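Every read-out reported here was derived from the displayed coordinates using simple, explicitly stated rules and does not represent laboratory data. Bear in mind that the values here come from a model prediction, so they are computed numbers and not experimental data. Cβ atoms are built from the backbone, for glycine too; each structure is taken alone.
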Structure I
Amino acid sequence: MEELDEEESRAMREGLDEETLAIYDLLVKPDLNPQEIQKIKKVAKELLKTLKEKLKGLYKWQEREPTRDGVKVLIRNFLWDEASGLPVEHYTQNDVDKKTEAVFYHVYRAYPSIPSPYYSTVEN
């Protein structure tokens, strides 16, 4: 319970909900300035929104390899895109690949369906 309360208060301090905070934590790197941190928060919010929209229409998406691959490609393309993605001056292609894997694993585990059964928040 204490851990949950700590995460909830941290999410509030960061200006994010718990679902977005989880994505943000996977994307953020050390030594970013406040502007870059705000960019990562925006990326986390938009990526989660995009993923929820995509997953909402997919039945048992985890069971089909082409569908899983499609979700992973969506994540990678989103993170690599100069307009919507991570700051290119701080994230290399290797960084994006690692972040893609981390986000995909999280989404695979936490979103078997929409809304996620692991988050108690109301779907955004």
Structure II
Amino acid sequence: MDLNIDASKDGDITIITISGELDDFHAPKLNDTFSQVIDSDECSKLVVDLEGATFIDSVGLGTIAIAGKKIVQLNGSMNLVCTKAPIVKLITASGIVDAMGDHLGLYDSLETAKNSL
């Protein structure tokens, strides 16, 4: 399955919506999107909607973590949205939410994720 990525704005918040498989083959596509919105637009509030993701591997998760570090360097925040148990378990087990403290959150709805920024 392919990876589809959509980037949109809601005020000063950038929303990246992912659907499909985020694996080592498709991670560079997401990395390019992150580079565009973070580096080019100097985005400091980012929501990554993973509700449409069917699979995420360690490389895909690492790509998200690297984007989170870039956001922290800009004094910004990034929130993830996901309710799929296997993906939530992977994110939680990885420790990236705890490692980034107040700069990264995991939420079960897009509205909650946006409101917490």
**Message:** When mean projected area of the Cα convex hull in nm² is compared over structures I, II, which one is greatest?
**Reply:** I
**Asked** When distance in nm of label points 7 Å out along Cα→Cβ at positions 73 and 97 is calculated, the result is 2.6; to which of the structures I, II does this value belong?
**Response** II
**Complete:** helix-only ellipticity at 222 nm (-39500 (n - 2.57) for each DSSP H run of 4 or more, over all residues; to 500), calculated, reads -21500; among I, II the input was structure I
